[in-house]
Structure P
Amino acid sequence: MSFQAYIDNIQKKTGKSPDDFKKLAEKKGFLVKGKLKPEVKAGEIVTCLKKDFGLGHGHSMAIYALFKGIKSL
């Protein structure tokens, strides 16, 4: 599955766009001015996304990659 397919599936499942997830991450303190804080670990984000949105591990990691600025997997 392509990175974009992951993002598209996440948006269909949650109704949230990548920008929506970035805004939520800023509110939770994971991002500052759109940049992932260095002390934030993937596990924290994965746990949060699983709990709050019912995402699986792969989809949660795609959001983490998005936060890191990765555009493809």
Structure Q
Amino acid sequence: MDKVLEILKGVRPDVDFEKEKKLIDDGVLDSFDIIAIVGEFDDAFDISIDVADLEPENFNSAEAMWELIQSLQ
């Protein structure tokens, strides 16, 4: 989870990823952010996030992203 937060803060240092729970629903992250995050996650965790995984509920919080990564490993 620490690596997830490190990556997220690298993409958007202005966002408090530990508190925010509606990153997509509230428009905090846009499509460009998601593309950057997916690329970083793919490299860092040796996974492949495909189009079917790009659901808002998978990216609304750091915890949801961590759960997605774990399910793909």
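General remarks:
- Computing distance in nm of label points 7 Å out along Cα→Cβ at positions 48 and 64 across structures P, Q gives 1.3 for structure P.
- For -16000 (helix-only ellipticity at 222 nm (-39500 (n - 2.57) for each DSSP H run of 4 or more, over all residues; to 500), calculated) the corresponding structure among P, Q: Q
- Winner on distance in nm of label points 7 Å out along Cα→Cβ at positions 24 and 56 once structures P, Q are ranked, highest first: P
- Looking across P, Q, the calculation of distance in nm of label points 7 Å out along Cα→Cβ at positions 8 and 32 that yields 3.7 traces back to P.
Quick note: the coordinates plus some simple rules give every number you see, no bench work behind them. Just so you know, these numbers come straight off a predicted model, no measurement behind them. Cβ atoms are built from the backbone, for glycine too; each structure is taken alone.
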